[in-house]
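Colleague: Take a look at the structures listed below.
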Structure P
Amino acid sequence: MNKTKRKIFETSMKLFAQKGYDATSIEEITATVGVAKGTLYYHFSSKEEIFNFLVDEGMKLLKNSIDIKTSKVSHCIDKLRAVILIQIKIIAKYEDFMTIVLSQIWGNEPRNIMCKNKVIEYIKTIENILKEGMEKEEISKSDPEVIASGIFGLTCSSLVYKTKIGGELDVLKLYKELDNAIIKNLLKK
């Protein structure tokens with residue numbers, strides 16, 4: 001991605017997270033970036049395309065990070081631990097991205113449906129790890145859909161925790177707490 005496209009991308013992400021998609025205009029994006037509308041339209045055909053690109057790239061980053069890390073471990077509990085740690089790191093580093101995705105999963109507009117589908121697709125990655133662990137008898141039998149959604153929801157609640165504490169997340173502390181709360185209950189007894 002070239003420098004101008006990256007700046008449009010990053011500025012749009014920040015504005016969408018701060019103001020919301022509907023309240024952010026192309027004019028505001030171009031003014032903040034310091035480019036003409038024509039330059040923006042050279043890189044993106046519309047605000048919707050910027051949004052779709054942002055969500056696609058962010059979810060690819062999350063999924064690829066998970067795939068790389070989980071491919072290096074064989075035990076499903078370790079894979080789940082990797083998922084939790086990576087999600088917390090992504091949330092801490094890309095808070096604006098997660099704010100956008102989570103704020104847009106409600107509703108029936110095309111962007112809401114796209115965000116819902118991306119989140120559901122990602123949660124299925126966690127479900128598959130859980131199912132594998134149950135088949136290998138590494139994880140206690142439970143409903144993988146519920147547990148996978150819960151893992152995603154608990155890690156995303158890190159944003160609420162960050163707001164509550166009014167500062168930066170201590171990724172390792174949060175990881176240890178979530179690991180203790182989630183993983184110990186999934187261990188095969």
Structure Q
Amino acid sequence: MISDDLDFILESYNVKDEVRTGWLFKGVRDPESVASHVWGVKFLCLLYAEEEDVDEGRAVKMAVIQDLPEAKTGDLVSEKHAERYELTDEEKDRKERVAMHELPPENRFDDIIELWEEYQERETRTARFVKDMDMIDMCFQALKYEIEHRRSPEKSMDEFFEYTEPRLNTDTGKELFEELKSRYEKVKKE
């Protein structure tokens with residue numbers, strides 16, 4: 001049984017080397033990988049799950065697998081995510097759904113697929129919380145790149161904040177966002 005899992009695990013490790021596309025579009029030097037982003041989302045879930053009254057373990061598990069299809073598809077950017085995009089929203093969703101159902105060995109790890117589907121649907125409090133932490137991690141990273149002057153000088157990180165603000169669902173997400181945006185605006189002026 002374990003030996004059947006090795007191909008799945010090896011392919012899943014692709015997220016450790018997959019660079020986040022949005023940062024490339026902004027000319028960020030040495031941008032984070034998908035796995036680095038996932039670490040940030042997990043960390044935020046660990047810190048704030050209790051405040052949002054969601055199960056910490058479930059939220060962290062969901063955070064671990066939320067970008068797992070990118071091990072197979074790469075970090076696809078759709079029209080709802082960037083000024084430069086590669087696919088329509090529907091094409092991106094379809095490719096990721098197919099990848100998620102192809103990754104694990106048949107009849108193994110069905111709980112991972114179910115958890116990923118829950119995240120995609122955003123019908124549960126936990127899924128909405130994890131999505132908020134996903135977007136908040138992106139804003140933390142944008143602020144970090146701005147502080148470190150790691151983006152291309154002619155590009156702005158504003159898009160990441162503009163994308164995030166109207167999509168937040170949780171009080172914690174909104175509060176974190178306000179603090180991050182305020183700091184970002186101050187750093188931009190320096």
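Every number here is computed from the coordinates shown, using simple stated rules; none is lab data. Here the structure is a predicted model, which is why all the values come from computation and not from measurement. Cβ atoms are built from the backbone, for glycine too; each structure is taken alone.
Colleague: Which of P, Q yields 28, 20, 15 for semi-axes √(5λ) of the Cα gyration tensor in Å, as computed?
Modeller: Q
Colleague: Here helix-only ellipticity at 222 nm (-39500 (n - 2.57) for each DSSP H run of 4 or more, over all residues; to 500) has been calculated and equals -23500, so which of P, Q was it run on? Working shown, then result.
Modeller: Values: P: -23500; Q: -19500.
This value belongs to structure P.
Colleague: Of the structures labelled P, Q, which one yields 1.00 when FRET efficiency 1/(1 + (r/R0)^6) of positions 24 and 152 (r between Cβ atoms, R0 = 30 Å, to 0.05) is computed from its coordinates? Don't skip to the answer; put the middle values down first.
Modeller: Values: P: 0.70; Q: 1.00.
Checking each candidate, the match is Q.
Colleague: Of the structures labelled P, Q, one was used to calculate log10 I(q)/I(0) by the Debye sum over Cα atoms at q = 0.18 Å⁻¹, for residues 112-175 alone, giving -0.78. Name it.
Modeller: Label of the originating structure: P.
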